[in-house]
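S.K.: Below: a set of structures, written as structure tokens.
Just so it is clear, none of the values below were taken in a lab; they were calculated from the coordinates. Quick caveat: nothing in here was measured; it's all calculated off a predicted structure. Cβ atoms are built from the backbone, for glycine too; each structure is taken alone.
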Structure 1
Amino acid sequence: MSDIARRMGVSTVTVSKALGGKDGVSDALRELVSEKAAEMGYVYNCLPRNMRAGRRYLIGILISTRYLGESSFYWFFYQTLLAQLKETSYLGVLEIVSVEEEEKCVFPPFVVMNRVDGLIILGQMAERYIAAIASRIKNCIFLDFYSETDGYDCVVSNNFLGSYNLTKLLVAAGHTRIGFIGSTSATTSILDRYMGFCKAMLEASLPYDAAIEDRDGNGVYTEIKLQPGAYTAYVCNNDQIAGIVITRLRELNLEVPRDVSIAGFDNESEAVTAGVGVTSLEVNVQDMCGTAVNLLIERIESKSYRLRGRLFIDGRVVIKESIAAPVQ
């Protein structure tokens, strides 16, 4: 820095402020100092500053193996988080947690060794595991689910409204016997989607049944028990399930939308939905990830951080070919 200062005829303090992004230096001079530094091969070492601030500028991202199956939905979430973090001073590091690790409360290495400044838990995990993790890392954000663990913000899609709107589309098409597929005890998202379905059915003065189970207590998909003729339409809790249902209906010589209408969530490709374009609620992943990243960094850096609680991000209905009027 002294060499740069001598070449430019300014003080070493001025060079330090310019390269360190501090106040007291004009933008024009900062740019000139940066150009001279690059010309002279100078590399600014931010490690001492980071150590003084007590930060590593790393954000942990935690995902359960149960969400990383055939669907690309959570991989898209992860990629979007990395892209959002790239626009900040922080980097993201992924840890995938097995069901066994979750059950036994085995912490990821970056939690045990206190190597991250904050943590984004992506997708619902066991409450006991969440509470144990949160007790080790105070700067946490829950993404795509909400938790009973107090003191943490949750960023979730507006699943209730999305399911409500999808169900209303089926009702508007003339369907009166509509089933909901999804295990409501599995995640808060599925429960909210079922409740939105119930509201739409109540408003239309239509009867509705308990949700049809699609997974066990560990979140592993199980056989979906369909009753031919019981329903003319289904709201599926995600498009992967919609694809499974469409395949099962074909085994019963029923086609979508000729015989049965389908609606889903996540706006997945036809490769996931058995070759049928499924009308679906597209989750606003960009806004959800951006909100989660901004809140977490604010929590890390601000001593007066204020909790927001549960933040619901609206999605949009994408209409495709899977809904038609019921067969008379």
Structure 2
Amino acid sequence: MRALIKHHAGEGLKFQHDHPVPEIGPRDVLIRVKKAGICGTDRHIWQWDEWAAGRIPVGIITGHEFVGVIEKVGSAVTQFRPGQRVSAEGHITKGTDYLSRTGNAHIASDTKILGVDRDGVFADFVSVPESNVWPVHEAIPDKVAAIFDPLGNAVHTVMEAGVSARSVLVSGVGIIGLMAVTVARAAGASRIFCTDINPPRLELARRLGAVEAFDVREGDDWIAQIRRATRGEGVDVLLEMSGFPQAIDQGFRALRNGGRAALLGLPAKSVEFDFNANIIFKGCTVLGINGRRMWETWYQMEELVLGGRLELDEIITHEFPIEQYEEAFRTMISGEGIKVLMNLE
């Protein structure tokens, strides 16, 4: 089969035409991949930064966002059959530890991630445990089903934060930040403010539902503007999607006392942070967000998409055949594209 391999400890991936098709066990499902999305994790692996060098095994097939069709099922599989269109939860656990057995499998201690710890979806076929397979509703298009993984990050962040009838600041409007804007609007946020350093994406955030979007390179007067717009208090909810230290600090400064902060963005290194002013004396609630709740987030995503509540067309900007993977990654890394998909059919 065709596959994109992390073939050496350095920048880039290698395209192979003759990689072996994965074997499946009795409880596994073999899925023929139709579309796969490139995400921030894949960018780290491509660029081989410090995180990737310390985590990714050389020789792995990368990628974890996808939609496909079941090719074959193991002898003990009972829920699925060949020909079904599916996606999958990329966080794989044995389901036996304390967290998995108490409704928190998304942070299970034994988690293995597709395209990070085991072969992923930048290939014609991927093997996934039956318990991780998600059947795709017939009304959901392939290009949307292919991005359920990152969309789930946005939905999880917004839903955990509780944005209904509340003012919200989305700090960082990258791919998932933009998704968070449309999800927060669908979830009933009263007003949405956004910050970033990318004017085109800030403008897109406005089209998706933000009442105001601030370019933070122009200084931090925007914090005072937000306070003036919120009775002098600050926003009710902070959705921190950027991971940049300055943005984290500014986001907490724009959050009202007693507010709620949901943190999804990953800093590249340790962050110096004023806990006294930003958390303790502010009396706010801070939530660390990882992955998607299995399977609550997936049901929420499906309902939001089927209800026509989300605006995703302007976020999914490019599609390339997998043979043009270098151009696909260039488009994503340069910022020319937002969500970039690769087609394997």
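S.K.: Which structure, out of 1, 2, was FRET efficiency 1/(1 + (r/R0)^6) of positions 141 and 269 (r between Cβ atoms, R0 = 25 Å, to 0.05) derived from, given a value of 0.05?
M.R.: Values: 1: 0.30; 2: 0.05.
The correct label is 2.
S.K.: Quick one: distance in nm of label points 7 Å out along Cα→Cβ at positions 229 and 309 came out at 2.3 when computed from one of 1, 2, so which one is it?
M.R.: 2
S.K.: Separate question: Figure out for me which of the structures 1, 2 the number -12000 belongs to, where helix-only ellipticity at 222 nm (-39500 (n - 2.57) for each DSSP H run of 4 or more, over all residues; to 500) was derived from the coordinates. Please list the in-between numbers first.
M.R.: On the way: 1: -12000; 2: -8000.
The read-out was computed on structure 1.
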